[in-house]
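Colleague: Input: structures, listed below.
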Structure 1
Amino acid sequence: MDFKFTPEQEALRQEFVDFFREEEKNAPDGWVESFEARYATDEGWAYHRSVADKLAARNWISLPWPREYGGWSLGHLEQAIFNEVYSYYRAPGLDIWGLPILSPGILEYGSEELKREWLPKIARAETDWCQGWSEPNAGSDLASLTTRAVEDSDDYVINGQKIWTTGGHRATHIFLLARTDPDAKKHRGITMFLSEMDRPGIEVKPLYFMNRAHVYNETFFDNLRIPKKNIVGQVNQGWYVTMAGVNFERSGSGTIATCQRDLEDVVQYCKETYRDGQPLSSHPLVRYKLADLAIGLEAGRQWSYYVAWLQSQNPLTAVEPSAAKWFDTEVVVRLATTAVEIMGLYGTLKAGSKWAPLYGKFEGWCQMSLGFTVAGGATEIQKNLIAWMGMGLPRG
């Protein structure tokens, strides 16, 4: 792997930097990109949609896709560069479900008709997707899902429940997994479907945070009819479609860039905040903790580009993305808790308090960050995948 960008990649990176540096000035006051900032308020959602339209106009939403589906036919490394710059400047505007998870599954397994119908819409930011995967009794063990799909003429009829549907109240569309063969082994007999959210038979109910923010939802399907043409891949092969998207999601350059920007904010806070006449940045323990985080982020950045390079050779690479997901989400937890420890009791103040450092971001991060080690595949699941698929260790 060559760790230097080509002149063309560097020029593209600078174009991204120039755009997002200016776009950041249009953010709502106190904006810190997060699920809550994007989904919980009308103001945040309006900013997200504004940036989405600008990205679509520049054709930046689908850089690595073939041109016939609305892309630029660029590589995974160029996409990683975009993700890094986009995340560093805390921009919204990308469909966090349709782009990294759904579209790889469509590209790898979808029919030509499906590709030409849905991919251009995603590239033009005409759709906002949510994910219908987790259920009350099927989270990390997703293959245990029980939502049922029964064939009926040209449709499948869906009945069941999903939970933790992030952004479901804002979404225009949903991709969901349902069991089409109840007698098959649990990783088989599952099919992926696409549906508009306004179809009869879908009901969305909010699941509120403790601060009453509305990000998550429960989604209920009551005789929801989905045409067979909206199946991604083959019937009963939805698990493999799912894995194509999940592995691409786990490359991690965006997560590391977000953390890098946050660490820079914490370092600046330590330089400007005094205790007993001395800046926090002069305290040996604080310096050690910040240096340890900086090393971890650089390691994560190098690994994320390595994963992007591997994916450019084989889009279905699985083990290394799992390692990136494990490492990156653990770094997020370390960063959030370390920042609050350094800030002391001020760090526990919520957003909105005039005394809360850095808009109260890290108080919120402490509550959210542990969830990232579970969502999208728990740390324990990633370790198992690495052991089984990467190291050839036995499952028993």
Structure 2
Amino acid sequence: MPFTVWGLALAQALLTTGNILLVSVAALIGKQLASHPALITLPIALQFTGTILSTLPSAHLMQRFGRKFGFVLGNVVGIAGTLVALKGLQAVSLAGFAVGTFLIGMAVGTAQQYRFAAIDAATVAQRPRAISVVMAGGIVAAILGPNLAIWAQNWAPSNAFVGAFYGLLALYIVALLVIFWLPLAKPTVQQKHQPGRTYGELFKQPLLVGAVLSGMIGYGVMVLLMSATPVAMDDMNYAFPAIASVIQWHVLGMFAPSFFTGNLIRRFTSRSVILWGCGLLIISALVNMAGMSYWHYLISMLLLGVGWNFTFIGATHLLAFTYQPEEQGKVQGMNEFLVFSAASVGSLFAGQGVAWLGWGWLNAFAIVLVLIVTVVIWRLQDPSQTTEAVL
């Protein structure tokens, strides 16, 4: 595996640690600052909005000026967002805090391109494992992110959550240094100047439709239930360490399978792995509907994480076979825009969903969404006869 892929995995670990740290505390900070229940998850929703708005510009920017330029710029915006969010939290301002999470979201959107940079650095045969290696960096996030949120509670006497943002600032600075150090490839003349196919022509590919829809539903449902879980647990009077523990196991489920997801794709095809992921997402929702004990939440979130891993990595692998080099920025940016639009809707609806629908019906709604993508992928031509044959 190329050295660059391992460096990207380290950068991914740092950025994902920061993202999980933010997820662990953002809904609770929103509940502390919000004047209405519908505004509780506004900071998370604006984080995803920032991610959405950065996806297409960052992809095109990197196709034009290179991965390093885009990643450095993204980290600088993340540092600025952390400082703004910290100021908003200290001023007890939901608006100020949400502006900060919006800027952090822009940094997160740029960082999502790390897995595509890994594809650039790998051979065709290495692609599944390269994606998995970068995603496996999230295991560090699963351990460090929630624990950092707990440890940081004592760093600032004025507010239990202020210290978390000092930790977030440090993570972005270290990630910036890692990106400066990596020898990332520069764009070719073909990537810079040839226009490629239109979006209409690209979406005539069933493989592209399936890849994008898998990413959208898998990520959207994951964020919906992940964002709603801290709120539901807090309503049941669970202590913050218990909530952070559940999120930690969820993130482990998201990233630990990355050690073998690439091998599963090579052996059983991306289509099969995505279908397994859909099955796990459905089982996760059913566990939530079965009870509201600590163990119900923990098992459900663990399964939710593994289901997301299978659908997301499987979808990323399929996507890599749907474009030519000159279409890279267009397709990758469009995919990220749609996937994180779905995630943003999920995060925005999470707090409202718990309040309006109730925990059980919210999970039932998630099952319906997953069944839709299951049918689409089930009807897709087996990748072993198309993309996997290339390997």
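Colleague: Which structure, out of 1, 2, was Cα extents along the principal axes in Å, for residues 15-238 alone derived from, given a value of 54, 37, 29?
Modeller: Value 54, 37, 29 for Cα extents along the principal axes in Å, for residues 15-238 alone corresponds to 2 out of 1, 2.
Colleague: I have 13 for percent of Cα pairs over 38 Å apart, calculated from one of the structures 1, 2. Which structure is it?
Modeller: Clearly, the read-out refers to 2.
Colleague: Computing Rg and Dmax of the Cα atoms in Å, for residues 151-310 alone gives 20.3, 58 for which of 1, 2?
Modeller: Derived from 2, not from the others.
Colleague: If you rank structures 1, 2 by distance in nm of label points 7 Å out along Cα→Cβ at positions 287 and 351, which sits at the top with the largest value?
Modeller: Checked 1, 2; max of distance in nm of label points 7 Å out along Cα→Cβ at positions 287 and 351 sits with 1.
Colleague: While we're on this one: Which structure, out of 1, 2, was helix-only ellipticity at 222 nm (-39500 (n - 2.57) for each DSSP H run of 4 or more, over all residues; to 500) calculated from, if the result is -27000?
Modeller: Corresponding structure: 2.
Colleague: For which of 1, 2 does relative contact order in percent (Cα under 8 Å, 6 or more apart), calculated from the coordinates, equal 14?
Modeller: 1
Colleague: Tell me which of 1, 2 gives -0.40, -0.96, -1.00 when you compute log10 I(q)/I(0) by the Debye sum over Cα atoms at q = 0.11, 0.21, 0.22 Å⁻¹, for residues 103-174 alone.
Modeller: 2
Every number here is computed from the coordinates shown, using simple stated rules; none is lab data. Worth saying up front: this structure is predicted, and the values here are computed from it rather than measured. Cβ atoms are built from the backbone, for glycine too; each structure is taken alone.
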